[in-house]
Structure 1
């Protein structure tokens, strides 16, 4: 039974949980029936949809509570219910392997976005190694972690950032000392 508090329905918390897909399966049908009959909850749901839709593009580690918070919540729930706590499992990050892609150049793939033709990776150049001339199909972002890297006439040092605009090209990319960088770029770049 819903009771109205001002202009807000007493079932607005259920509507919020429904929008977040956080309702138990047994409560979904009743929530949908209530929302269909309640103009306040319909407005609430419409207002929440754009916010919830934005969550989809967030990295999951931003939305996921920390392991310590999960553990504290599990212990509190167990204390209140008298059940055994369901503690979070320790997630193990499996570091990707370095892959040699050309003489003196190794990459460690971090993420891909095939829909946008984007890739992010760690790139390591051995001393004296160079990357072929290329044209950027999309934005290229490079953050130098260690060593020194030349991009045409610009010498980068650890901590430097380089932005490559779509359609722009790099004639010569090389390292005298060897280097490691984070590279986010298009998978459609063309080598020349």
Structure 2
């Protein structure tokens, strides 16, 4: 009986953390860094302020955990979608489009809010810099895997990194206006060039 009780408590705790993380990303997208307070997040998540403080003592901890968690989930989702691409003749185009869509998501918008705030907030910077490095490495590994790229070949590692830098730049351009049409054209053109490089 005690084991079942502990399991229910652990499940409730995990559910509360998930709600807080999802609410945090939603708040970053909707209100930006300055409007994403722990109080607003707790209200949006539908949890008490005490429950929020039990899991995350500071806004920086909460936001970093939320972006890291959703980043991992997004990478998992991206892998699933990439598996559907298979070995189609235009597979590289499809994979680059998938990666571009990944960066054009709310997750990137939330991460961008953190990057900008961390530029002048030393405490936040100590949390965001290692987080960004981990997500960057994971995304690079994922891109190599999805593109079936052989990084021992000269120029291939750089071509993969250029792809990631390009789609991040396109996602940045999409922050103020809907840049989908231009992004689609640029991504398809780059994918053809990437195919030749790989």
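A value of 22 was derived for relative contact order in percent (Cα under 8 Å, 6 or more apart); which structure in 1, 2 was it taken from? It would help to have the intermediate numbers written out before the result.
Details: 1: 16; 2: 22.
Among 1, 2, the structure yielding 22 for relative contact order in percent (Cα under 8 Å, 6 or more apart) is 2.
One of 1, 2 was used to calculate mean count of other Cβ atoms within 10 Å over residues 117-124, giving 17.8; which?
Source structure for this number: 1.
When helix-only ellipticity at 222 nm (-39500 (n - 2.57) for each DSSP H run of 4 or more, over all residues; to 500) is computed for each of 1, 2, which one produces -9000? This figure was derived from 1. Could you tell me which structure in 1, 2 was used to calculate P(r) over Cα pairs in 5 Å bins from 0, in percent, for residues 53-108 alone as 4, 15, 12, 12, 13, 12, 11, 8, 5, 4, 3, 1, 0? It was calculated from structure 1.
Please state which of the structures 1, 2 yields -0.61, -0.75, -0.80, -1.01 when log10 I(q)/I(0) by the Debye sum over Cα atoms at q = 0.09, 0.11, 0.12, 0.16 Å⁻¹ is computed from it.
On the way: 1: -0.61, -0.75, -0.80, -1.01; 2: -0.41, -0.59, -0.68, -1.03.
Source structure: 1.
We did not get these values from a lab; they are worked out from the coordinates using the rules stated. All values derive from a computational prediction rather than experimental measurement. Cβ atoms are built from the backbone, for glycine too; each structure is taken alone.
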